[in-house]
Structures are given as C-alpha cells and as structure tokens.
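S.K.: Input: structures, listed below.
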Structure I
Amino acid sequence: MARPDLLILGQITVDHVVPAVPAPWAERVGGNALYAAAGARLWLDPALIGLVFRKGPDFPINVQRVLAEAGIVHVRRIDVDLPHLTEWIVYDAGGSRRCLPKNEPLRHIGAEGEAGDVEVYLDYLLTFTPEARDLPEDWLPAKAVHLAPQARSRHPDSLRHLAGRAGFVSVDPSPFLAKHYDAAGLARVLAGADAILPSELEAGHLAGEDWPRAARELTQGGFREAVIKRGGREVVLSAEGAVELVPVPSVQVVDPTGAGDSFGGAYAACRMLGHPPAEAARRAIVSAGMVVGCEGAEAALALDPAEAARRLAAFC
C-alpha cells in the first residue's frame, strides 16, 4: 500500500448535539481531524490522506470504519486510558453554538467563579491531542501536513519534529495560542509553518477592522501565506507579495460545525497538489460551504467530490 501524501493531526470528539428547535439530542462523532479530512477528500484521493487520532476506551463509534467508508485507509489510532472527551454542542436559533464539556471532571467548566477552569479543560484536551511524534515514521517525509487547532504547545512541538520532513505545512491556530501573540510573535512560535489559517476569532486582535493589514503583517512576520477565515464574509489572503479578498458564495447553513477545519484540510490538499494560494482558497471555500450544508462529521466525510467540482465551476 502506498504511503499517504497529506497528513492530518487533530482531535476526534464525541458530540452530543442539542438543536435550537425542540428535538432529541443526537450523539455524533466529531472533531477537527475528521472535518479537515472531509474538506481534503473533496479534492484529493482519500487513499492519499493519513490521519492520527487518540481515543479513550469508552468511545462509542468505530472511527476507523467511518474513515474507511470515506476511502481513508491510512489511519493510526493511539489508545488513551481516560474517558474520551465528550461535549455538549448547544445551538441557538441564530445558528451560533456553545461547547460544554460533559465528562465528569470537566462538568463544572463554564460556571461563573470557577478558577482554573480553562487550565483543567486544556490539560484534558491535551491528552487527546496527537502530536507529530505520533506519526508513523514510514509516513515521513510527507508532501504536506495540516495541523488542526491543538492545545498548549502541541503546534510548536510538532513543527520542530516536522522540520525538514514536510514539503508544505499549514497551521490552524487555536485561540488559546493565537491571542497571546502579535503577527511577528506568531511567526516566531510557529516557525516552520508555511501557511497560517486563523479565523477572525484568532486574528481579530491583529486586525481591529483592517483585515488586509492583519494578513499582510502575518506574511511580513515570516509566514509565506496567511489566510483569514471570516465566516460568510470574504476570505483575506496574503501571499506572494499581494493581499486579495476571495469572495464566499452564499450557502444554506444546516450545521456550522467544522467549517474552518474543512477549509484548512482542503487548503493544504490543494496547495500540495500545486494549486496557487488563491485557487486553493477558492476550493477550500467550496469545501467549507458543502460541510455546513450537512449535519455531522460522518455526513461531511460522505460528500461528493463531483458536487464540489460543480460548485467550483459555478464559483469561478
């Protein structure tokens, strides 16, 4: 079996989804790793995608079966001796959502006045966050690696391990990391990343209201490419010495979960395939638009690449 070309590092979760309208909650497999893979496989042969995840003994869904049905066969599972991270995903009528940990040690998180809540949550999340050292050695060097949002120092640690071992590396930073640094500081702490793909949540402190300036400062600080995702508004791309606003077509949103993660996986896949940054961004926008039009990671992993091609043709 040929080894994978695009490697994805991120979490899987158990999501207990509470809809905005009265209805029973649904238990689904989720997590940024699966959504990143869903975005990538719309443009890349899924047999060329490799994914590493960590799993607790009580995980109720066979993730490897889900991935195999999507054509992703290069999978490494690492077992963790803790109850798997489970979250309530609570939606409101406006489409926004709130994530609340359901695990017994974390249930108090979110209550006012609880000191150290975030630290407790990050410690638990870190246990289920894979790092580059978890990658099988025979998968390296890789043509591309995408790092989905990761806790604490996982990104810098993984980037050090990947130095000289990946042709292209994209990073989707977590807000816990990004908010502590200016553009130059992010480039320093994420040295080795070719592209940074923050959302407006992670880049808002850099921008104020000037999003092109924020993207430009990220590339001036040291990243080759900076792509700021802003929900339904234009994506701000800084690459090759220019800043461009890439339009985002209007789509029907069924479930906004995974939009940014699917964008990141698609962008990394398309850059690896040789598409220029603006074209990779357009294809990533198509991926994100398709993912928010379905419910859950399993449905996202079953999306049709032919439909992605049709939407891209209409987009362009």
Structure II
Amino acid sequence: MKKNILLIGAEKDKSSMDMKKRLCERNANVIMLDTTKYPYDIKITFDANTNTNGYIQENSNKNKIPFSDISSAYWRWSEGVRTKPENDKLLQEIVYWNIEAALGSFFRCLNCLQVNPYESVKMHRYKGYILKLMKHKGIRIPETIITNDADELINFYEKNNKKVIYKPVRGWANTEILTDKKLTKKNLAALSNSPVTAQELIEGTDTRIYVVKDKIFALEIPSEKIDFRAEENAKRVPVKLPDNIERECFNINNILNLVFSGIDMKKTPEGEYVFFEANPTPVFLYDEECCNYPISDSIVSLLLQE
C-alpha cells in the first residue's frame, strides 16, 4: 500500500520537484501543497470533531486524502499565502489573515512525522531569538545586536574594533562588512525604516552541517568572500567534525525541535566552531552532489519511516 506524503513546496522549486520524484520512485503518493494555491486550487477541510481532522485535495483531478492517512510531511519551501487583488484593501487584508489562520490550523493538527514541524519552521524567522537561546544553552555565537538606533550601531562597531558585519534581520541578502565609508548619514538614517543585524566579524572557514535525524553530513566552503554565496561555484570540501561538535549539532536540533536542518558555523583558525543559524528548510542539492553525500536518500528513508 502506498504511503501518503505531504510535500509543502512548489513546482517551480527544483528541490521540491527532486524530492517528489525520489518519493514517487520509492512508491509513495505525494500530495504537493503549494500554499499560494490555497484556497484557489487546493481544497482543504479541517474538522475539529473527528479523528481524521478533515481532508486535503491537491486539485479537482486528485482524490481527497484524509489527514489521518498522511504518514509524514516534508516542509521544503513556502511563499506564504496569496490573495487576489481587491479594490477594498481592508477586505484584502482580512482575506489574507483568514487564509493564513486556516493553514496554520491544518499544519498544527497534522498528527504524523513532520520534517520539520510547522512551529519550528516559523521560528527560523526570529534569528535574534534563536541566537539568544543558543547562548543560553552554552553554544558559542558571535556578538550580535539587532537595532534601528544609529548610535547603538556605531557604539557596537567601535566596541568590536571596527571588525563588524551586517545583514538583514530576516535574510534574503548577502552579508557585508561594515566600514567607515558605509556609516554615512544617509545609510544611518535608513535605520528608521528598517532594523539591521550587526555581528562581530568571525575569521575562519564557513562550515555547513546537514543533520538528518541521527546522521550528520558536514562540509567546509573555503572562500575569499565574506559571504560565500557571493562566490559562484565556491568549492565544497567534505569533512569529519570533531565528536563534541557533532554532539552540539544534534543538541541544536533538539533545542529547536528539528528533525532535519542545515546548520551554519564558522571554524576559526584556532579550531573553535561559532554558530550562526540552523535552517529548517535548507537547499542542499548542490552540496550533496559536490560531496557525494546521500542527503536526499536519508530524508526519503526518514519520510517513508524505513
């Protein structure tokens, strides 16, 4: 009997389609949930009074699948929810929050293995909170502030001997080095529109660690850039982590209630590992290919609970 796997992703996302293909090759029935297509194409009924919790129908050509028949869910990628344009902006906002609230209820009531749980995926937005949580648990993090106060940013810059990087609080842009030339009145005034994350500059080698339940796949990314993503085809080198760092990575997943993650650290010249973030929906296909790591197969086996 085929297992029903819920895949939160999209057809335009290469990683989503690769995972769907791999699951289908292993005789799974994949229900693709593109959150931007709900409620326009995808039908979902949530029933608070039954053990099945309702059903999902990917499109009018597919069968209705009770939530209780979903054996596992993989959260690969979501662009959130979308609304159709309305002349009444208040109405459009109300519709948006209705759709978001409905999906939130569905995801929270999935009674199956989730890679990863909805709340853990959402928590990734709050990177400052996660860093504080890690520091509280004894994990080394860079000195960090999130601020919209120009004076605080300048004080932090001076305190760290002008060795500071900055980036958006949520992400979606590369990390850059803060310099005197960038501390212009115009740039500092921009803080009134949007806060920024500033961190001490950690010298060393970027290290990405994929944790799939009880497996670890680690690699280093030597790069001259402050953010290796700015270097096209940056080299990937498979590495074996020290035992204590492997244990720390498992601990990070446990703290954040993650089954699968892409953990970013920096290995300093002294051999210290500094934590930056743990991504619950990492893109890994390129790293997997470069290092010949069975990350995809490990996730598929996990979802099929083999």
Structure III
Amino acid sequence: MARLNVKLIVGIVMIVFFLLIAVFGSVLSPYKIDELAEVKYIQTEEGKKLSAPPFPPTKEHLFGTDQWGYDILTLLLHGAKFTIFTVIIVALLRVIIGGSLGIYVALHQKALYFPMKSTKLKINIFSGFPVFIILYFILIRINIEPVLSPLTLSVIVGSLMVILGVVSVYDNLYTKTKEMQKNLYISASQVLGGNKLHIAKQHILPSLKSQILIIFMNEIIQVLHLIGQLGIFNLFVGGTFIRMDPPVFISITKEWAGLIGQFRSTIYYYQWILFFPLLSYLLLLFSFYLVSQGIIQQEKVKQRKSPIL
C-alpha cells in the first residue's frame, strides 16, 4: 500500500487556505481597514479605569490591536493579497521567462553565435550579485512617501524581482536541458525528424515537470525572503509612509512583511502586535516549503520504482 505524502497534502491544504484568504480577506475582515478601536472605561476593583490601545487579544479583537487601535486581524486580511499574489506572480514569471529561455537556448545552442562557456560565465557572475542591494538603491528613492499608487509600486517591485531573478532559473533549466539531451530517446527523436518544438513539448517538458514545480516553489520562498529583507529596511511592497512623533514607518498596503517591519519595535512591550504578522508570514513560507519537499519525496519514490528510467 502506497504511503500518503503528508508533506505534499498538508502543504497544498495550507496554500489553498492562504489563497482563499488572499481572495476573500477584505470581505471577511471583522472591521474596516481604517476603523480604530475606541478608548473606553472598564470596571475594575478599584473603580472605572481608562482603557486605550493597544488592546491584547480578546473576543472583540481576536489578534488584538496595534498601538493606534487598528485591528491586527483586519490588517492581515487586507494585506494578504499583496503578499501572496506578489510572491506567486513574481515566481511564476521567473519560471516562465527563465525556463523558456533556458530550454530554448539549450535546444538551439548550435544556432547561436556565442560559445556556451563564455555565456555561462557571464550568467554566473551576474547571478552572484546580491539582488537585495540593487532593489534597495532603486526603491529607497521611490518607495518612501511615494508619489505613485500602491498598485504601480507593487508592479515596479515585482518587475524588478522578476528581471533580477530570471537568470538563476535560466541557468538551472539550461543545465538540466543540456543533460537531458544526452539521453538516447531524444537522439532517436531527432533522427526520426522531430523538430526542436516537438522535442521540447514531448520530451523535455514532461520529464522536467516535477523539477519545474520544485523550482517554482523555491522561487516563491526566495521572493518571500527578499520582501522580508526589504521589510527590515522599511521598504514595503506597495509603498511606505512615515508617521511622525516619533517617526514610524508604515506599510501602505499592509502586506505581511511590511507589518513585521512596521511592528518590530513592539516586541519589547506588546508582543502580540508582532507575533501574529510574523506567524502568518512564517506559516505561508512553511506551506510552500512543505509542497517543495513533498514533490521531492514523490520524485524519490518514482525513481525507486523505475530506477532504469
């Protein structure tokens, strides 16, 4: 009897849950995004006492409120779409563009006018440069107190992440395709008249399907790490504005990495304010990691069943 792939099943269930939150979060939020918890008097043994934000988790505010009175659960539900859709779309475009180029170049290597070694050298040098540094110096000029809309800024950040991350995917799938071309069944297909498109559709893509899924999951994880690093330096996806007295950097879109960066100073006083955004971010990261590991486990099982192939 085949064993259940628990990692894959749990990971997929978690990802579906997060996708539902991203789609319906704004509708399901218990409060409006700009609604503040009211300052009120509560009855104690010593008499009435003034109660003001931040409020800890209660029935009224399941995740508590921040120091200004905004409901944290509401902030997370509204910011989910910016976090989840950004990382998925960026990773998907990286895989589509980088993967297509990698497979195309590998299959048409002889038709190109540059040697493989020099091309690989250029790619490795470029991919070794920290993407975060490039993003930082570009976004520091446009992301804080922005003139552009949150959607436009999100598109700019996403486009930069795609451009700067596509090379690693290209390099990976280029190498895998070149290795696959050594297989006899591909040589046989070429001898029988199969063109490059036929070989790519009938042999390369089916054989690399699991590898491409693993690369996709890993790219999502890398993008999550990247927006987390940007959040530490107050560069939030969708824009950052500054609230004065004292100066605090605020995420305009309420994306999760931005909320972590925004609330990181509360860890010493009101831990729940940082805890729930951080937990949400880590669970999202963990869900994609589980799917990646589940696919790897599935591939190992397939290889054990058909070691010759």
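Read-outs throughout are calculated quantities, based only on the coordinates presented, and are distinct from any laboratory measurement. These numbers were taken from a predicted model, which means no experiment stands behind them. Cβ atoms are built from the backbone, for glycine too; each structure is taken alone.
S.K.: Give the label, chosen from I, II, III, of the structure having the highest value of Cα Rg over 2.2 N^0.38 Å.
M.R.: Values: I: 0.93; II: 1.11; III: 1.24.
Looking at the calculated values, the largest one is III.
S.K.: Ranked on distance in nm of label points 7 Å out along Cα→Cβ at positions 137 and 161, which label among I, II, III comes first with the largest value?
M.R.: II
S.K.: Okay, next question. Please compute relative contact order in percent (Cα under 8 Å, 6 or more apart) for structures I, II, III and give me the label with the greatest value.
M.R.: Details: I: 20; II: 16; III: 26.
Biggest value here belongs to III.
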